[in-house]
Every structure is written in structure tokens, then in C-alpha cells.
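Undergrad: Dropping the structures in below, format is C-alpha cells.
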Structure 1
């Protein structure tokens, strides 16, 4: 791989997405390369370096929505909203513009946000060896935005919320959103590991495209997707503890921590 994969984490009043990205800032229609994108709620005097969004919503109310190839990070109130849309694979400038326009129109016409000045949108994608067959489904993005903003407006807990989309199947005909709640999780234990750590239930490195940890497979719909079903790296207590203490740690560092624990 050319670069370490994207990772995201919260530090105080700021949420960070770090790694090599191309991005599109909707407000000024700027396209640029960046390695630090943020959503910041701590005031203009403490804005970090990089490119990002400022929010009046406390960052503890951030909501994360992970679809198969895209992740949306949203802070929202009834009067303003900030959305970082991150795609795992390359997007053209036209793709990024179209996604930003779709999100903006959805906010104004479906969710009744009054004016464009009340919304901030960044579209980004990873600069990595990635899935060449990936594609963006625009109608699904609209569905995620509507679902995500309504959930993000609720401000119901004092930690960021995380939801993952479970695709349609014979058991779940239309697919569904599942919100991770660490207390009393019905899926625990999902890996056969002693003292399984659940701090990173949904991996912040996904998709890492590290062939030591997963593989590209063909989905039931005939699409190429990254599968890491056999990877339990971040569920090992020593690895999870290290990443919590060092949120900018690379995947290589974490693999070394695991190797040291198993020598």
C-alpha cells in the first residue's frame, strides 16, 4: 500500500479524520489534498490545523453512519448542520460536486434547513490502493442523510453515536440501521478472544486494504467489497488500549503491538 489507511478519533472538542485524502469543500467549491480533516466545537481560538467544519453542537453528540463504502459524520441542531462524507475509494471532481449538491438539496428540501449558510459539507475520499470497482449510489446517500440528520438532532447521549447499515438479505428484506450500544450488546462476544475489547466495535481503519488482515471479495450482488470478517486486531485488549492512548497510531504500530503480545 502507498499510505497507511484513514483513521478517525475524537480528542476533546474535536473529531479528526486523518490520512491522505482528496476533498471538496462545498461552501467555496474548493478541491484540495489534505491529511487532516476535522469537526470542531471548541471555538475559533482553538481550531486545529487542517481543513474542517466548525459546529455549535458539542462534539459528544457527533453521529457516525457507516454504509458499505461510505461513512457520514454528522453534527446537527434544528438550525444548522455539519456533514463530512467520506468515501473509501476514488471519486471524480464531478462525483464530489454531485454528492455535495445532493446532500445540500436534501437538507433544504427534505429536512427544511432554511438557507445554505446553515449547512457545511465536506466530501472526501482516501488516496490509497483501493477497490477499482467501487461506485456511489446517490439515492442511498439521500436516505442516509435523512436518517442521519434526524438521529443527530436528538442529542440523546454523552458519547458519539455509531450506526452501521446492514444490507438487505432474505432475513432483512430492506436492510436496516443498527446502532452500537456497548451495554448489554446482543452480539457479544462476536470473536473468540479472551477478554474481548469492544472499544472499537466498528473499526476506524475500515477499509484498510491490508491483505494480512482481510481480502476483497465478491458480494451477493456481484460487487467487489472489502471483507475483514476474520480480523480481530482491535478486539485484542492490548491493541485497543494502545490505540486509545495513541489515537494517531498507524496500523503497522498496532500490528507490532499484537505481535509483541504473542511472542
Structure 2
């Protein structure tokens, strides 16, 4: 009886902790939704009940800012970054792991050292490089520096370690070239890993702020994070309208994560099928 009581008490305590953690995680989304229906005074006061100002907030946002254009800009930049990022980082990680050379580990170690460099340390030389190629105020200037990611290369390489080299050898015996081996054998077997990497790249680019702020000079090319920054610089901040834009910026990420949650977890665990 004492053992059963101890187990039940510990289980109840665990459930309480889980409920508290879940509530703390859900509350920002709840406050975001509630704030989008309130006027600025209620948002600042922290009123936690729905208001009736959502239509007014939406009219202010759609009438003052081209939110649809900002949304499509962010979506286009993030999508192209994911496509080219998966290709470039996938090829690099696969090459580091499956093709041997004397300098392989040394080059990889030097690349890992780049992780300790803060973004602000390379902003000025990168800006001058982009200006030299006359790419300022273009989305290409945002996409290109974000394609190669040392973290993604490291993440993919660790997962490639679990991919059997014997399958590659069998493909070569059947006459398959290296690109065919990669796209027909490796990629289908590691869909979960590539899904996890895609989600990470998408989130990083979707929420990118500092670099697009420096590159984009007109309203037509702006992204959602820059639009939010512009709204927060207004003389009178419409917090309800800000919450509407935050909802627009959050929902695509939330939907994508919920739709790919299983693949994301499997990719983090190093799933190979």
C-alpha cells in the first residue's frame, strides 16, 4: 500500500509539473490571440479576455501596411533558402562523411570554428561584398548568405554516419553515379533528417531580422519582421494591430511544425529507413 501511494503521489506531482509547463508554453499564444482582439490600452493593461476590436485592428493593418506583400516576401525568401540550403548543406555533409581525404577532418574542424563567430562580426564585410555585386535591396542578398549553414552540415553529417556505406557500394555496382545514389538511395532513406533540417532553416530565415533590415531599403521588398519593427517605431503604437501581424507571422510556423512534428522528432533522433 505504501509503495502504491508513493507511486501515485509522484505521478500526481509529475502531472502537475507537466500542466504548469504546458500552460507556460501555451500562454504566449493565448495572449497573442486575445491581444489581436483588443485595443492598445487593454493590451498594455494585460486584460486577459477577448475584445471586439479585431476588425478595426485588421483594417488598420491592411490599410496602413501591405501585409500580404510582406508575408509573400518572407515566404519566398524562406522557401528558396530551404531548397538551396538542403542541396548545398546536404552535398557538403554527405561529402564530409562518405568521401575520405587527408584534409577532411581538418577542413571540417575549421568550419566548426565558424560557429563561435557572432553574426554581427561578419555583417560589415558581408555588406560590402553584397554591395560590390550590386545586390543591395534584393531578396537574393538575403538568401545567398543564409544558404550555407555550418550547424546544418554538422547535423546532417552526424545522421549520415548511420547510413550504411554498403548500400552506396551496391548502387555503384549497379552502375549508378554519385548524384543518383544521393537522390535515389540516401534522400528517401533519410526523409525525417532532411525534414528536421528544412524546418530549422525555414524558422531561422522566417525570423531573420538584422540582415534583412540592413539589406532592404524600400517597402516593396520588406519582410514581416521588418514590418513589425516599423510598426513598433510609430509615434502611437497600435498594440492590437501589432498582435494581428504577430498572429500572421506565427501561424505558418505553427501549422508547419504540427504537420511535420513526427518527422521532426524522428530526424532529431537520427531516423534512417
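Undergrad: 1, 2: which one has mean projected area of the Cα convex hull in nm², as calculated, at 14.4? Present the calculation step by step, with values, prior to reporting the outcome.
TA: Numbers: 1: 14.4; 2: 22.1.
Of the options listed, only 1 reproduces it.
Undergrad: Using the calculated result 1.36 for Rg/Rh (Cα atoms, Kirkwood Rh), for residues 63-110 alone, pick out the matching structure from 1, 2.
TA: The read-out was computed on structure 2.
Undergrad: With relative contact order in percent (Cα under 8 Å, 6 or more apart) coming out at 32, pick the structure among 1, 2 it was computed from.
TA: On the way: 1: 19; 2: 32.
Clearly, the read-out refers to 2.
Undergrad: Right, something else. From which structure (1, 2) was helix-only ellipticity at 222 nm (-39500 (n - 2.57) for each DSSP H run of 4 or more, over all residues; to 500) calculated, if the value obtained is -5500? Walk me through the intermediate numbers first.
TA: Details: 1: -5500; 2: -23000.
Computing helix-only ellipticity at 222 nm (-39500 (n - 2.57) for each DSSP H run of 4 or more, over all residues; to 500) on every structure in 1, 2 gives -5500 only for 1.
Undergrad: For which of the structures 1, 2 does the calculation of Kirkwood radius over Cα pairs in Å, for residues 95-174 alone return 15.0? Walk me through the numbers on the way to the answer.
TA: Numbers: 1: 15.0; 2: 15.5.
Clearly, the read-out refers to 1.
Read-outs: derived from the displayed coordinates by stated rules, not from any lab. In this text the structure is predicted, and so the values were computed from the model without any measurement.
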